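Each reported figure results from applying straightforward, stated rules to the coordinates on display, with no laboratory input. Quick caveat: nothing in here was measured; it's all calculated off a predicted structure. Cβ atoms are built from the backbone, for glycine too; each structure is taken alone.
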Structure I
Amino acid sequence: MKVPFQIDAYRKKLSEALNQKGTDQKLVLKALDFAYNAHEGQYRKSGEPYIIHPCAVVEILLFEMDLDAPNLLTAAFLHDVVEDLEDITIDQIENLFGKHVSEIVDGCTKLHRYRMRNQTLKDLTHSKMFLTASQHFEIFLVKLADRLHNLRTLGSLPLSKRQRIARETLDIYAPIAAILNITPLRYLLFNQALTYLFPKNSRKIRNILKAEQNLSEVQTIQKTLEQAFIKESMDVTVRLSPKSLESFFNPIKRTLSINNSENSIDFNIIINTDNDLDCYKALGIINREFRPIPRKLRDFIANAKSNGYQSIHVRHNLFGRNYLMMVRTQHMDNIANQGILVHFREHNKLSEAYIEYIQEQFRMIGEYKGAAAERRQIIQDSKSDEIYLFTPQGQPISLPSNSIVLDFAYKIHSDIGKNCIGAIVNGKRLCVDDVLSDGQVIKILTDHSNHVDRPAELEFICKTPKARSAVNRQKNNRLDAFSEKIGRDILCQHMKKSNLDLNILKTDETSLILDVLNIESIQKAYQRIGQDKLSPKELLYYFLDSLCKSGNAVHAEKEFLGTISVEYLDNHFYKFAQCCNPYPGDKNIIGLLSKRGISFHYKNCAEIERLKISKEKYLYIKWISCEWPVTVFYVEIKNASVFSVIQSMAAIKEDVQINKVEEVKRGNRHVVMVHFEVNGLDAAKQVFRALPKGQVTINQYSIK
């Protein structure tokens with residue numbers, strides 16, 4: 001039996017709570033009534049009236065996060081109305097509740113588009129959410145509270161949906177709480193999500209943590225510290241801090257184990273004064289009582305983390321276990337636990353640098369145009385441990401662990417990152433993709449005279465959103481330019497075969513046709529043809545129709561296939577399909593267009609047949625024999641031995657440098673890996689012809 005929602009009783013309860021906080025409640029109560037009427041007749045999977053959900057989100061913000069800003073609470077009541085109800089629009093919300101509220105609600109609203117895969121739509125929604133949240137942090141406060149309530153009420157959903165929501169929480173929402181430095185909410189989200197994904201291991205770890213808090217040695221450490229501070233007349237609170245489940249989760253291996261963390265219990269040493277120097281005095285007292293582990297001291301007071309976190313970290317090995325002591329003032333502890341919430345509670349008490357840091361993180365994550373999986377990885381990297389590096393002038397720079405030279409360059413300035421060609425560290429030259437270590441002094445080397453083309457693989461090595469987005473943007477710009485050239489060539493070939501004058505592309509007639517097709521310019525039309533998003537025949541149909549109406553004679557070529565000339569290989573644009581294993585220069589190779597460039601297949605490829613790809617999409621490939629930049633191939637050969645491969649390659653007469661031939665294990669079988677370099681098409685053809693036909697897969701190639 002469905003129990004009705006008692007709106008009058010809830011309104012009274014909310015009004016009393018807002019009165020106690022001295023909050024202007026007119027707009028909030030108006031939003032409650034609007035949401036109640038909008039969601040009337042809607043029920044959750046549990047059978048509860050839907051209005052209970054936005055009310056619970058408001059209560060999490062108001063009571064658990066201690067936030068009472070009227071615009072925030074108003075938006076929380078309304079966060080689902082536009083998404084769930086077709087007759088309610090963002091414009092209506094703005095007219096009734098103001099622009100600020102409508103922008104928060106819009107940021108919380110999922111995108112809805114027909115004819116689009118759910119995963120693509122979800123990634124676009126995440127992109128929009130990060131971009132809008134870079135201007136309005138309240139969007140994520142509402143979304144995090146919304147996610148927390150959903151996690152608390154997952155019991156009524158099917159197992160598959162519970163796990164999907166839990167995984168998304170680990171990938172997106174819990175890391176957002178970490179970036180915003182809202183520690184209690186971060187712990188709650190991780191704990192709830194991991195409990196659903198790893199119920200047995202979660203229960204086991206919780207039991208271990210509970211037992212360890214009661215260990216006699218833990219109590220001894222706490223009492224020893226308390227007595228030491230009393231002896232020195234210092235007002236200090238020593239607080240046990242058990243790890244959350246997040247600390248035992250390995251996001252790469254996707255495992256939850258007690259062995260994934262160095263220790264289980266930390267100690268918070270809270271100095272009950274506002275004097276930073278007292279933290280260093282406390283550190284001396286701690287190290288006098290317990291000998292610290294060498295080279296394990298981290299001073300986040302002198303070098304605060306990017307998210308505003310300050311504390312001194314020192315590790316000790318006591319009773320055979322490692323323990324982390326975190327020393328900070330009461331104010332630092334407040335920032336460490338509440339993060340961005342302090343900005344809303346204490347009226348802009350956080351530094352401009354901290355706010356700008358979060359805005360930039362969210363903006364870069366939102367603007368990223370790579371795959372959804374890579375966006376999730378950027379979010380994970382943004383919450384990782386930090387290393388501290390220095391410019392030659394002594395300016396400290398904090399970056400995620402395992403950051404590379406290019407990350408450092410972009411952190412200093414976009415122009416420096418754009419023109420970076422390497423770095424000098426301790427008198428040694430480093431490449432842009434070399435990993436940096438804590439405490440290094442980095443001198444960035446730049447070259448403004450030439451355009452620097454980054455390898456596409458560099459995108460996945462960078463750890464910061466700014467560097468990663470920049471490499472991705474450059475890669476996409478190159479792909480767009482390539483697609484435009486290919487599309488123009490293909491369209492011109494089709495037009496010549498149809499006896500169409502190429503000058504027609506410059507006329508007003510073409511502009512009208514592009515307007516009908518909703519294409520901005522002829523350059524965009526070329527680009528869409530080059531990415532297989534627009535058929536040349538579709539565009540030519542309008543030209544032919546127009547010319548036929550005007551009485552001009554035209555000839556439509558039905559079976560014509562475009563031709564692509566390949567002068568050299570560029571792994572940005574050209575991919576060798578691993579379903580039929582073609583090689584450069586061979587006969588009967590066709591090309592297929594995509595947003596990522598051109599993939600090479602044999603004309604009789606079984607995979608093309610299976611996918612029923614129309615022959616109209618085939619492109620003839622014309623290989624141009626000329627000198628190449630030195631090109632490095634990494635190939636895998638099945639059903640061969642190292643001896644037979646070396647014997648086959650011994651007869652090659654062209655200039656080929658063989659770097660490595662080795663046998664490696666692939667599951668239950670062995671394959672031969674060959675790494676070689678060539679500087680032209682003829683040399684490449686000789687190598688591949690010497691190897692067993694049909695057994696060679698090009699795993700990777702690059703220009704040296």
Structure II
Amino acid sequence: MYHGKTLKLIRLEDDFLEICFDNQIGSVNKFDRQTLDELAEAMAMLKKSSSAKGLLLTSNKNVFVVGADIAEFSDMFAATEVEFVARAAEVNRLFSDIEDLPMPSVAAINGFALGGGFEICLACDGRVMSSKASVGLPEITLGIMPGWGGTVRLPRVIGLEQSVNWITSGKPQSAYAAAEAGAIDHIVEPESLRNSAIALLSDLSKDQTTIEHRRLAKRMPVSTDVSNSDVMFEKAHNAVLGKNSNHYPAGAMIVDLLEQSVFCDRDTAIKLENSAFYRVINTPTARALTGVFLGEQFVVKQAKLRAGERPVAAKSYSPAAVIGAGIMGGGIAYQSAISGVPAVMKDIQQTALDLGINEASKLLDRAVSRGKLTEKKAETVLNHIKPTLDDGDLGECNIVVEAVVELESVKSAVLRTVESSINNPGAIITSNTSTISISRLADSLLRPENFCGMHFFNPVHAMPLVEIIRGNKTSDRTIATVCAYALKLGKKPIVVNDCPGFLVNRVLFASIFGMEMLVAQGADFQHIDRIMEEWGLPMGPAYLSDVIGLDTVMHCYSVLFAGLAERFIPITPASPSSVLLNESRLGQKSQMGSYHYPINERGRLVKQADPLVTTCFDHLFGKALEFSQEEIVARVMTPMAMEMVRCLEEGIVESPAEADMALIYGVGFPRFRGGICRWMDEIGLQTLCDLGDKYRHISPLYEPTDGLRAKAARGESMY
């Protein structure tokens with residue numbers, strides 16, 4: 001009857017009709033503009049079919065519908081309230097038309113039905129679900145809320161309290177959880193789904209009473225006791241307030257909406273949802289989190305593109321080798337082995353090999369205890385790590401990750417030995433370094449084109465980022481192979497060009513140095529940490545320095561002082577970190593840094609204030625001065641922003657999306673802010689330039705670039 005590019009309308013036996021979602025443009029079904037327009041055309045044709053006795057909704061993909069197309073959200077952000085509400089009302093009318101058809105409707109849910117995909121199922125009279133499928137309203141994870149009737153229909157189908165939990169958590173629900181809540185009629189095995197859905201449709205076509213009862217419940221206010229709902233809403237408000245509602249406002253806005261809409265009829269409730277949806281989508285958090293969602297997709301897409309049109313063959317990176325055992329080497333070897341790439345772990349000391357194997361064993365034991373691996377699988381993975389003291393065992397390896405001590409002379413010598421030990425002249429060698437120039441390290445190799453940096457972040461198993469550093473002689477083939485290997489490891493590879501500190505450490509240490517300059521002017525580092533953690537950083541800069549290790553911090557500074565001397569200028573007569581290091585306070589590794597770290601009864605380090613540090617800093621830098629919250633944020637974040645602008649202008653990183661995701665993946669930059677480039681856009685580039693001009697007398701790290709000034713003058717943004 002109708003055949004579009006994303007769906008088709010089919011006439012079945014017994015005068016039933018079927019709308020089958022079957023996106024021929026992409027790999028999954030989603031509600032983009034094309035699909036919604038085709039759905040409107042199919043519905044217009046369906047309404048003309050007077051003989052139809054029922055409507056079946058199906059999918060010809062391995063998912064039902066995954067929701068709205070996030071790539072089209074930029075249009076929503078740009079729309080006026082009138083335009084936005086009109087479009088939302090248009091989609092809601094489509095879904096309500098299904099609900100109001102003069103015939104029953106049944107959705108056959110074969111895979112993920114999320115967001116709008118679940119909302120259209122809720123508009124149907126019946127729902128049959130594969131045992132392998134999941135449903136849910138995950139919009140809150142993007143900083144928004146359901147906008148196509150989800151907040152209206154779900155409470156009327158499964159009850160108010162359960163709906164609040166589903167919507168404010170955003171978690172997908174299994175078929176069994178959906179059945180227990182009353183969201184679906186039947187669970188069946190995948191092969192029985194279609195026949196079971198048609199059977200339910202047939203039953204409903206003969207049972208007008210059941211249809212009317214179900215539809216009445218969805219059109220009327222939610223049936224709930226007012227006093228009980230008051231208690232429930234109070235609990236819901238407390239729950240979302242506990243989730244940092246200042247940074248994530250969608251939860252509170254959803255509860256506020258439900259508190260009004262559940263006592264209205266369907267159409268009034270949908271109008272309230274439309275207005276609330278517009279308000280929530282215009283929050284900075286919504287813009288940031290949708291940007292992060294798109295950024296995650298972009299990073300993976302770029303890595304796959306760099307890996308080449310055809311996937312890099314596994315033999316190009318298997319077997320792998322890790323040079324240098326211990327905690328870091330053991331973590332890399334574990335990640336390789338558990339991802340299906342056997343790894344040789346080479347060191348010159350048996351104690352280091354033992355430490356590396358123990359690290360891998362500990363991670364595997366933890367996975368077994370959590371039910372993620374069987375003991376047999378864990379044993380197999382461990383057997384795929386071959387510890388060795390013999391360079392000869394590297395002969396057949398096709399990719400090598402050197403992870404020895406962070407000393408250029410040592411790394412250069414090790415890399416030469418590795419290259420001479422490998423049989424395959426096309427094998428790829430990488431260095432897990434956070435500071436040492438890849439181009440200089442390549443000078444020690446006979447085949448520098450086969451070499452690049454592969455900077456893992458600690459702990460390896462938990463941190464998603466791998467910074468792949470291209471040296472001035474690195475070949476495209478090398479980058480392609482290393483991107484493919486990183487993807488195989490389940491990591492998010494971001495390619496950057498060689499420079500002092502590479503990308504992440506260069507911009508991170510600009511920010512930490514901003515903190516150091518504040519403390520040297522008399523600011524209280526504990527106050528700075530509190531302010532920056534309230535702003536959203538997982539750790540304040542002084543605490544983060546302790547976690548990194550103050551010896552490592554000073555080493556990174558030395559690289560930046562030497563390589564970017566025009567901006568990174570040492571603090572005289574001494575920086576706070578150097579003062580602490582001179583007192584043998586290394587941070588957490590020595591249980592003393594800016595803070596003191598005693599061990600509690602569970603064997604864990606506990607951060608505590610140390611009066612000795614406060615007294616020392618008061619003596620050296622003067623009594624702690626009061627700096628406003630706004631000034632502290634500006635003084636810490638502006639150097640990071642300016643250094644990232646320079647990295648983009650210099651081509652160290654290719655795009656704002658990769659720049660932002662590198663910080664989110666690598667250092668835990670707050671997702672609700674979307675990354676440093678997204679933050680720059682949020683405050684405005686002219687405001688950023690003004691902040692830079694205000695503080696540039698303190699350090700050249702605050703100085704705006706000419707390119708940034710020009711973009712600001714033209715009213716442009718980073719994205």
(request) Match the computed value 19.5 of mean count of other Cβ atoms within 10 Å over residues 277-284 to one of the structures I, II, and report its label. (result) II
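Matching task: 12.6 is the computed value of mean count of other Cβ atoms within 10 Å over residues 45-52. Pick the structure from I, II.
II
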(message) When helix-only ellipticity at 222 nm (-39500 (n - 2.57) for each DSSP H run of 4 or more, over all residues; to 500) is computed for each of I, II, which one produces -13500?
(response) I
(request) Looking at percent of Cα pairs over 37 Å apart, point out which structure of I, II has the largest value. (result) I
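One of I, II was used to calculate Cα extents along the principal axes in Å, for residues 61-340 alone, giving 68, 41, 30; which?
Value 68, 41, 30 for Cα extents along the principal axes in Å, for residues 61-340 alone corresponds to I out of I, II.
As an exercise: semi-axes √(5λ) of the Cα gyration tensor in Å, for residues 165-460 alone, calculated from one structure in I, II, equals 56, 24, 20. Which structure is it? Display every interim value, and only then the final one.
Values: I: 35, 25, 19; II: 56, 24, 20.
Computing semi-axes √(5λ) of the Cα gyration tensor in Å, for residues 165-460 alone on every structure in I, II gives 56, 24, 20 only for II.
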(message) Given 0.05 as the derived value for FRET efficiency 1/(1 + (r/R0)^6) of positions 293 and 653 (r between Cβ atoms, R0 = 35 Å, to 0.05), which of the supplied structures I, II does it correspond to?
(response) I
